[in-house]
Every structure is written in C-alpha cells, then in structure tokens.
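Novice: Some structures to go through are shown next.
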Structure I
Amino acid sequence: MKQDKKSEPVHDQAQLQSELQRYAPRIQQFLEQVNQIVLDKQQQTKLALVCLLAGGHVLFEDLPGLGKTTLSSSLAHLAGLKFQRIQFTNDMLASDVIGVNMFNQKEHQFEFKQGPIFTQILLADEINRCSPKTQSALLEAMEEGNVTVDGVRYELPQPFWVIATQNPLFQSGTYALPESQLDRFLMRLSLGYPSRYAEKLLLQQSSRQSLIASLQHVFSEDEILELQQQVHRLYVSDAVQDYILDLAEASRKNRHGLSTRGVLALKKAAQAHALIEQRSFVTPDDVQAVFVAVVAHRIGLSEGETQQLLQQVQVS
C-alpha cells in the first residue's frame, strides 16, 4: 500500500508532463506572434501570458503611446476569446461598466441590460481616469467572476480576464487606484520605451492594428480553461513553499508587507511560469522570475526596491 501511494504522485507528474509537452509548441507560437506585434518586449509579453494561464488580471502602467493597448489587443486576439474594450473617462458611471436594469414597457417589467464587462477578455483602457467609485465596480468581477445588480447576481463568461492600462499619476486627470483594486491584479507591468532598432521597424512596417487582424487564433476557449486547470496541478515542493514564505516575511519587516492573498498570487504565478517553461514542478527560479511583477504594487515599493528585497532572501 505504501508503495502504491508513493507511485501515485510520480504517475500524475509524468501524465502532466506529457500534457504540457502537447501544448508547448502553441505556447511558443503564441509568444512569437505577440512579439511580432510588440517589438523588443519579450519579458513583458511572457509575464502577460503567465497572468492569463494563472487566471490572474494584469495592469500595464506606462506613458500613453508606448504600446499598452496594442499588446492588450494582440493578447486577446491570439487567445481566441471574446473581447471588449472600455475607454475609461472621468464621467463614466459604474452602470456603464456593469450594466443597468431598464424598464420594458411592453412586458411591464425590468430587464437587465448587460454592460461591456460581460465578456471573456476586458480591456480597461486608462482605468485610472475614472473616479474611484467606478473603479470599484470591477472589484467583485475580478475577485469572484460575477457582478451583483439590485441584489441579483450575474455570472460572467469564463475564462474572465481583465487587462487594464493606467497612466502615471503625475499626469492630469488621473486618480490613484485603491489598494483593494491594486491587490486584485496578479501583476503590474511596464513596457517602457522601445529600443532604437525596434522603433525604426515600427516606422517601416504597417500599422499594428492591421498586423493584429492578420493573426490567427492560437488557442480556443476550452484550451485556455484546460491550461488554467493544469497550472493548479503543478507541484510546489516544501522547499519552494518555504522560500515563498521567507520572501513574504522579509517584505513585512518594518513596513506594510505582502498579504496572504499576495502569497497565494506569488505561488500561482510561479506555477504558470513553470508551465510555460514546460515543467510540471516549480523551482525558485520561477518564483524569482515573477516576484517583482507580483509584489511591487502590493507593498508600495518601486521595481528596483522590490528587486533588492528579492536579493536579500537566500534560497534554502
């Protein structure tokens, strides 16, 4: 009996490894095609795919015009999922996002008219240009995958993925995202300026939108859901779990550190990173690869400060 119990995890890992190998070529194809659209940003596009496979939402923070919306559109197109875009403005209401009950005079009853949030991939463009009250309309959707209007709960399509962009706070007309809102994003990423070589290619090539339209879907809805399920099956050893807890403990010294939700997010992101690397188990390298993007916005440190925090904790 003892021998059988020991062999079960080994068999499960071997089966999972075989399934990961089946998806490996298309994961590579996905990344290659995204990187044809958004040039010279391989690390950011890889981490964005980590968010999708982990079932976590992603926030892009950068100056306008650096490719945030282009990257978001290409991710949605290649994932083969239903896509909606909301351009947030300072006069937008929560009902503009979620939907509203409208009276049907013919039927003499109220009917719920769905808002653009009822999609699989929602691009929330310049999310910090709307008021905090409207931003909060996304909280329930991002955490639980449903929305509540007038006491009635409505399920959102699955998978449900929010790709949000925000402008730096020093720009006029922006509002800081509440901490509770930031905590719902698995990662915060920044594209930054492209290299001179990449920018010259942009001058020579066709528009990004025409290139996106020419791409073929790489995944289907069912395949994305299957990959998200596989992420949870990836093995995380006690040593890796202790490493994650050591990082969380270090973040809490003399400051507001990583929350328990953040610890779980770090584990989930590391699992998704391992999947992309075609491994059925998580290593400290996976944790380190996602640490800054997962943690920095949760504890209020810059990327450089968060990287220093990572370097202070040794792998046991």
Structure II
Amino acid sequence: MSDHGTTGAAGAGVPARAGKVMTPEEVVGRLASGMTLGIGGWGSRRKPMALVRALLRSDVTDLTVVSYGGPDVGLLAAAGRIRRLVTAFTTLDSIPLEPHFRAARERGAFPLVELDEAMFLQGLTAGAQRLPFLPTRAGLGSDVLRVNPGLRTVTSPYEDGEELVAVPALRLDAALVHLNRADRFGNGQYLGPDPYVDDLFCEAADTAYVSCERIVGSAELTAHAAPQTLLVSRHSVTGVTETPGGAHFTSCAPDYGRDEPFQRAYAAAAAEPDGWRAFHDRFLSGAERDYHLAVRTWHKEQR
C-alpha cells in the first residue's frame, strides 16, 4: 500500500491505514445474509471481483443482488448465494450470456427481476436521491411490463397527461465497486474510458465499499488526471480497500484488460460435469493471493 497521504485532513503523522482503509475480509465482515447488495461495474468490466471472491469465502448468503451483471453474478449464482436477482443483463461481453447465471436460471435457482437498462438506471437514481420512484418512457410497449407485473404506471400531472412507467427505487443495504485509484478517505477515481454508474451504486446504498488497484494520497488523485475522474466521493463511502488485480478476470482499463483466455475457461466450467466444483477448488478455495498464484500457474500451463 502506498504511504502517500499520511498527512493532510486528519493532521500530520496520521498512519497510512487511518481513514476508511479496510481489508477485503473486514469489508465482507460488515455484510450479512439476507442483504440487498449492489455490485458496480458493467458486464465483464471493472467488477469488484476480489470482494466477490472474499464474499465467497464467507458464509454470507440469501442475497438480493442488484447488478449490471457479469461474472460477479455468475460466481454468486454458481455458489448458491443469490436469493433474488435484479439486473438489466448478465453478460461476459465477449461471451453474450453469462453461462453460470444461465445454468442457475435453468434449474430455477432464484427469481429474476429483469429491467431495461434505462429503467435500472432510473431505479438507482431514485435510490440515490431517496425518492420512491422515478418516471421513464423506457419499457412502454415492451414485454418488460409483462414479465414484471409489479411495475406500475403513472400519469403526468401536467397538460400532456402522458402515461409513464414508475420505476421503483433500487435501495441497497450495501454496495461494492472497484476503481483504479482511491485515497484513504474513500474518494475514488476511474481512469478508463467509462465511469459506468459506480457513483449511483454507492449513493443508493446504506453502506458502500470501494476496492481499488492502488491507494494514493489525496493530492495524487488530481495531479495527473482531470478532477472529473473523481467518480466516487468519500461522503458515500464506508470503507476502501487496496486490491491490486482486484477486478481480474474482468477489465480495469487502463491498468489491464480482460483476461479472455481465463474467462473462456471459467465459462467452459459451466458446461462440464462438476466443472464449477473443479474451478472453485482450484481457484477459489484459498485466499486472494492463492487465486492470483493459481491463475498465473494456469496461464503457464496453456503455453
């Protein structure tokens, strides 16, 4: 961990671990079975995978997961940790449908609330703004309303009298997101081409935890990047943890791209008898450092 930022807002001589710095295990220790958990990122991009792996090492289960889904959903589904899923899609990007998610749905493992991408965004925005719902045209004239009979419409109170979908707020007990950089107070920075909506996940949650590639001093966050890259503000963050390679095997541009060969191996495990158990035992049964060591060994075997 970087020692930058040992002085500043908290005063001179403050240890680097002060502020909101936690370990992944401490983050997961704040979570509980039955929670509604939001997971940031998008598909197989900048997912807080180190925190998901730490979650798999815990006994936390029976989760309502809210996510623009990727392998975060796939791993939790394969491990039987999901009670209910709220999503706009669940994809590995280069593999259109997340296969472990598909296998779980085919065996009826949990109910699904499938929303249009814009509806999902409105739900998070309503949650962040502490509103009961927000109106949208998205979903009108589609099967979204048919497969979600609990959704309601509202009529505009103005002269137009337009009928709109009332998207209920997506309020979260906790949120997990991954960013390129953060300081020890929880200010989080993205350096890639897309912010996704990690800020809304944090703001819609009662507690939010940021993992990052590197913790740096607060001044360093804007020394070499524009201020608008500061996506997540400390006011909405409960804890921050440094997890180098913490988005693997998803991408975390510009630090690293998606590990496509390993992702294909992960996906293939869904179609093999006892494939999930074999994948879990090799890559997920130990600590985070064991995971990265196993991945490096696997890559050497492919040469």
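Novice: Which structure, out of I, II, was FRET efficiency 1/(1 + (r/R0)^6) of positions 21 and 101 (r between Cβ atoms, R0 = 35 Å, to 0.05) calculated from, if the result is 0.60?
Specialist: Among I, II, the structure yielding 0.60 for FRET efficiency 1/(1 + (r/R0)^6) of positions 21 and 101 (r between Cβ atoms, R0 = 35 Å, to 0.05) is II.
Novice: Consider the structures I, II: one of them gives 19.9 for Kirkwood radius over Cα pairs in Å as calculated from the coordinates. Say which. Let's see the in-between values first.
Specialist: Values: I: 20.9; II: 19.9.
Corresponding structure: II.
Novice: Can you tell which of I, II yields 10.8 when mean count of other Cβ atoms within 10 Å over residues 197-204 is derived from it? Before the final figure, lay out each step's value.
Specialist: On the way: I: 10.8; II: 25.5.
Matching structure: I.
Novice: Given a value of 2.0 for distance in nm of label points 7 Å out along Cα→Cβ at positions 45 and 77, point me to the structure among I, II it was derived from.
Specialist: Numbers: I: 1.2; II: 2.0.
Attributed to the structure labelled II.
Novice: Given -16500 as the derived value for helix-only ellipticity at 222 nm (-39500 (n - 2.57) for each DSSP H run of 4 or more, over all residues; to 500), which of the supplied structures I, II does it correspond to? Mind dumping the intermediate values first?
Specialist: Numbers: I: -16500; II: -7000.
This value belongs to structure I.
Novice: Suppose P(r) over Cα pairs in 5 Å bins from 0, in percent, for residues 93-244 alone works out to 2, 7, 11, 14, 15, 15, 15, 11, 6, 3, 1, 1, 0; of I, II, which structure was it derived from? Don't skip to the end; give the middle numbers.
Specialist: Numbers: I: 2, 7, 11, 14, 15, 15, 15, 11, 6, 3, 1, 1, 0; II: 2, 9, 14, 15, 15, 15, 13, 9, 5, 3, 0.
Matching structure: I.
We did not get these values from a lab; they are worked out from the coordinates using the rules stated. Everything quoted here is computed from the prediction, not taken from an experiment. Cβ atoms are built from the backbone, for glycine too; each structure is taken alone.
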